[in-house]
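Quick note: the coordinates plus some simple rules give every number you see, no bench work behind them. Model, not experiment: these values are computed from the prediction. Cβ atoms are built from the backbone, for glycine too; each structure is taken alone.
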Structure 1
């Protein structure tokens, strides 16, 4: 009997914990991502290890205004808005633009995509919390389309769907709109 070992890594930068550890806490850990990822890729390449990197789409942008240009109607409608990275981006926009290395990393994502055996997975555009009250199927659709657009803008062609819990109706939307390669 043969088996498989699956490796999946999250690449979120600060977008994965803004609601829990607002800036400037945790900076050293986030800065370490830029050092760790190339070393991990070198090891994976040396040992012929494949992995999926679940990336938050906001990391593909260049500055806070790229994110904040998203119309309110296309942002998550959480009952508790402190879960929304859009709200947090508004609150910390000057900090974000002064510390872009903590929030944006299209260069690392391209490096991952160009490394043999590595694939980019969607950890949603805005680090959605699928089980939070107020989130609608339209919010999810908008977020996935935003993720697709961010990848296309950065020439990341092969995007794997990820971070989908139990939204079967959304799968139909994604497949009929050619979201999943």
Structure 2
């Protein structure tokens, strides 16, 4: 299990950076000479703003693929199915890490980037691996089923899909407004 998580983490995170670079290169509307205020007081270049759009789009798509794969891990019986679906879900979730961190860095002023990354890492651990065992355990006690409790534990991924779609839509609108002004 540790080998599966470690290998999907290492390979997925690296491929996430490559996928983001490719997605940004495919985006034809990048114009590095313009700047505007997307979320912070320091103006972002048009390129950075467009990269936030591309990042959030990529994360939305990947999250929409990962959520059902995670659920399939606990729907289809058998250890082979478990490891195949779990490996695929973890791999895709790890691919999102590079775009998530890149988007975060692009919207924060340079002086706040280390704190932003540190706070994000803290939140991931507090809301993820620190509290999830207790929540899953409580659900297991209430339902009497590990399968059901772990399946319900995948539901936050569905919320993630909607939140990233919202981020993608919001960032796209801001970039679209800038194009009209220019």
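Which one of 1, 2 has mean count of other Cβ atoms within 10 Å over residues 14-21, as calculated from the coordinates, equal to 16.6?
2
Which of 1, 2 yields 122 for volume of the Cα convex hull per residue in Å³, as computed?
2
Hey, helix-only ellipticity at 222 nm (-39500 (n - 2.57) for each DSSP H run of 4 or more, over all residues; to 500) derived from one of 1, 2 reads -12000; which structure?
1
Thinking of 1, 2, which structure, once FRET efficiency 1/(1 + (r/R0)^6) of positions 6 and 150 (r between Cβ atoms, R0 = 25 Å, to 0.05) is computed, gives back 0.50?
The read-out was computed on structure 1.
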